[in-house]
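See the structures that follow.
Every number in this text was worked out from the coordinates using simple rules, so none of it is lab data. All of these numbers come straight from a predicted model, not from anything done at the bench. Cβ atoms are built from the backbone, for glycine too; each structure is taken alone.
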Structure P
């Protein structure tokens with residue numbers, strides 16, 4: 001959880017009074033997110049924070065995975081502002097005891113059931129402690145905003161900002177005694193956002209303190225959102241984290257999150273790009289993404305340590321060169337986050353031998369030498385499940401060869417949730433801890449075949465370099481390989497069905513379709529009936545325009561090893577924080 005001290009509040013410096021406004025605070029929040037590398041977040045806005053939240057929705061809705069209002073809405077009641085204007089900016093008494101008495105007198109109608117101890121807890125949340133003396137935790141100039149307040153005139157409404165939140169999951173926490181958020185406004189909000197959840201805190205006004213255990217699990221009711229833990233004790237103090245409350249701020253909202261990885265085995269090629277990395281880039285617009293260089297998976301067979309380091313950097317360079325943004329999303333190498341190995345061992349104890357024995361990829365890789373391969377190769381799917389579930393990823397982009405492993409991941413998650421259900425519930429995680437991760441099925445050309453043999457998958461291990469287009473190939477190499485790609489003597493068919501018995505033709509048409517985000521039939525509509533020579537010339541131009549810049553950027557990045565390493569270190573730190 002990130003709680004920003006807005007300008008003039010908490011640990012932030014004071015600023016010109018004119019900058020103490022919702023528009024500026026929304027801009028500051030977005031700048032803070034950018035500086036921390038946060039692409040998307042669930043927002044919780046208490047009182048004025050809810051107005052900031054609506055402003056962000058109106059200007060940058062793509063950064064929001066959902067929103068929770070704490071007793072605020074598009075219409076703010078005049079009576080509430082009149083009450084608040086009576087104490088904002090006023091210097092507190094010189095003792096906590098006197099401050100408690102003052103708060104009880106001024107705000108007792110909002111919290112009639114608080115004990116003296118609870119009033120002191122409340123006071124210490126919204127005021128700073130200066131050597132045992134209460135002090136304002138914000139710039140007193142903020143009271144100037146109320147000088148022009150006229151209780152006889154209605155306040156501005158924020159319905160256009162609220163309506164920008166229509167696509168996202170939404171919840172409103174409402175104090176039963178609130179003088180800021182009325183029942184009529186709450187009803188109007190629900191009418192305009194049919195999926196909105198409402199939770200009323202009985203016996204409290206503006207803004208509900210949320211100290212009782214029943215309210216701690218309220219966010220779990222928001223459709224489309226999952227939570228790791230409860231989130232007690234948020235204050236009204238302008239986003240401040242009060243001393244003694246840090247350990248309580250354990251909420252971690254899990255939005256729709258993608259996890260995927262690429263092994264650092266060297267010589268990345270067109271198949272890796274179209275089958276994986278291109279999809280990773282596209283998913284950035286829809287999901288919170290974590291992309292991993294899975295170096296622990298690579299050591300299931302022997303690796304030269306120095307080559308493994310170089311290949312790890314090469315994959316990272318490919319991610320960046322292809323368009324993955326390491327500031328908005330997370331890029332790191334697996335071995336730097338110990339949770340992968342730790343959770344894999346737990347899952348080794350959850351998974352059943354029979355499940356792993358059915359994994360066809362192990363049988364293919366082990367072949368007839370099954371007794372001599374590493375245990376790591378056999379247990380590979382458990383580590384893959386740990387990779388995904390360590391971050392409670394909701395989606396994984398998969399090709400045909402990984403579908404079975406994702407099904408195993410779901411089986412492991414389900415068995416864990418059932419086996420440890422009582423403990424999961426007792427610790428506030430609801431009915432399940434791990435999600436049942438869904439596949440993101442890729443489109444055309446996810447399986448790119450060899451340019452020399454359309455029946456074999458494009459591979460770095462093929463003896464002929466002309467069987468593949470490497471991501472580091474320059475324009476001349478790309479053109480030469482496409483021109484020399486194996487074809488048959490017949491013209492291209494006009495219908496997709498005509499490709500079924502022609503693997504080389506199908507492969508080249510599929511590559512073209514994937515590079516233009518089209519379909520095989522769309523390519524044949526343009527080139528069907530023509531000779532391969534004409535089609536290959538078009539494919540050369542397309543491949544060079546798409547892949548040439550990637551290769552050039554990879555080479556530039558690989559010349560700056562320290563920059564790549566810095567990306568991996570930063571990504572590992574951010575991944576570790578989630579894990």
Structure Q
């Protein structure tokens with residue numbers, strides 16, 4: 001089986017920016033309508049989180065190359081995000097197509113916000129009409145005024161590109177740890193300012209391959225040039241305006257990603273220097289983590305593991321049942337262990353077997369078990385663990401997020417729990433447990449699993465270990481039952497390292513717990529041990545063990 005690296009990125013190569021947030025984030029898209037009957041043109045705003053329009057700007061074409069804005073409205077739940085400005089930028093693109101040279105509107109303000117809308121529209125380029133008279137309307141003690149305003153377009157007026165109606169986008173502020181925000185000037189320059197500044201929200205457009213583009217309130221795109229210069233002055237989102245959203249890792253190959261990094265087209269990483277108060281690029285990935293809704297914070301002090309956020313959020317009963325139905329019948333491929341090793345190398349982006357981290361790790365952990373005097377079937381079981389990642393070759397939209405987890409995280413950082421039950425607070429980052437629907441329900445409604453049912457009868461998160469357990473269970477192997485037990489429960493560290501789930505254990509689970517716990521200490525190999533493995537010298541021994549215990553070809 002071959003994996004095309006051009007269409008299937010390696011594990012941990014990219015991730016959706018939404019995964020750093022602990023609450024659902026609304027996506028938006030725009031749609032244009034032209035009502036010939038009413039002669040009204042509309043840019044309408046839709047959100048992914050609810051049905052129907054959440055905003056609109058209605059305008060009509062008038063005589064002498066002019067147009068008139070009849071209404072600008074954004075649902076109260078989505079105000080303060082800069083969406084009215086997004087609607088206006090879309091309208092400007094249409095006005096250029098229609099060769100409109102002046103746009104009129106009335107700023108309608110009640111007595112509680114006199115001047116607020118006028119200042120907003122002045123920021124858009126409007127000015128009060130010198131000969132226009134404000135109209136005051138009274139209703140008891142309430143007062144409404146209408147202020148006539150106009151924006152006259154000059155030959156050098158910037159008209160933004162017309163938005164694609166198929167493109168979704170987020171609204172984001174980009175912040176430093178102290179809460180100051182990245183703000184663009186009209187000339188494309190950049191500065192840091194307080195969040196109260198009206199220009200702090202950026203339109204983050206989503207590309208077809210997961211890339212993003214950052215668009216300022218002036219309709220221009222952020223660009224990182226080859227020499228590291230950063231400006232928000234590009235009229236189009238093309239090549240240099242592209243940013244890849246990738247899990248952030250430092251130089252330690254087994255490190256946990258704590259947020260995402262924004263990689264420019266030239267390979268540098270966007271970041272904010274809070275001391276110098278400026279936006280810049282770094283040669284190393286710099287983490288951005290979610291704060292409140294619609295805020296990305298650079299180098300957030302209390303950033304959480306992205307891996308743990310993903311696991312806690314997605315690994316629910318419904319998700320695991322779906323994955324079991326999808327992969328449990330082993331209908332995706334037929335491969336020998338040797339072929340599966342090559343496939344998992346491709347999955348992790350390794351081209352050279354001798355330098356492959358995943359191959360070295362497989363061999364180093366198995367060698368540690370061998371050195372400790374354990375039987376060859378156990379050595380083989382530990383060697384095979386990484387092959388459980390092969391289900392990630394066949395992901396779809398439902399579980400593609402699992403591909404954003406790196407091989408290093410799957411193999412060295414995975415710590416699971418009993419699905420459907422409350423997640424123990426001894427797990428790392430217990431504050432993330434609230435992301436899990438099952439945990440919240442179990443905390444409220446109590447336990448569903450019978451006492452002392454035996455751990456073989458509980459549901460565990462869908463991980464490479466769980467998939468490999470399916471593969472070894474359903475293929476005709478001569479491995480002893482203990483090998484399958486070690487594979488399945490290897491990641492259940494909340495049980496054998498943190499002493500949870502004692503009330504679910506059957507008598508035989510007590511011996512299993514002690515055995516896995518002692519083996520876990522043996523297999524905890526250092527990075528230097530992994531690096532020093534000679535793949536060519538070690539691999540054949542384990543391939544021979546595979547021939548001893550496994551059929552020549554396995555169903556995957």
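With respect to FRET efficiency 1/(1 + (r/R0)^6) of positions 74 and 402 (r between Cβ atoms, R0 = 41 Å, to 0.05), the largest value across structures P, Q is given by Q. Quick check: 21.3 is what I get for Kirkwood radius over Cα pairs in Å, for residues 42-329 alone, calculated from one of P, Q. Which structure matches? The value was obtained from structure Q. A value of 1.8 for distance in nm of label points 7 Å out along Cα→Cβ at positions 362 and 394, calculated from one of P, Q, originates in structure Q. Looking at structures P, Q, which one was distance in nm of label points 7 Å out along Cα→Cβ at positions 146 and 378 calculated from, given that it came out as 7.2? Traced to structure P. Highest-scoring entry among P, Q, by distance in nm of label points 7 Å out along Cα→Cβ at positions 66 and 498, is Q.
I have -8000 for helix-only ellipticity at 222 nm (-39500 (n - 2.57) for each DSSP H run of 4 or more, over all residues; to 500), calculated from one of the structures P, Q. Which structure is it? That value comes from structure Q.
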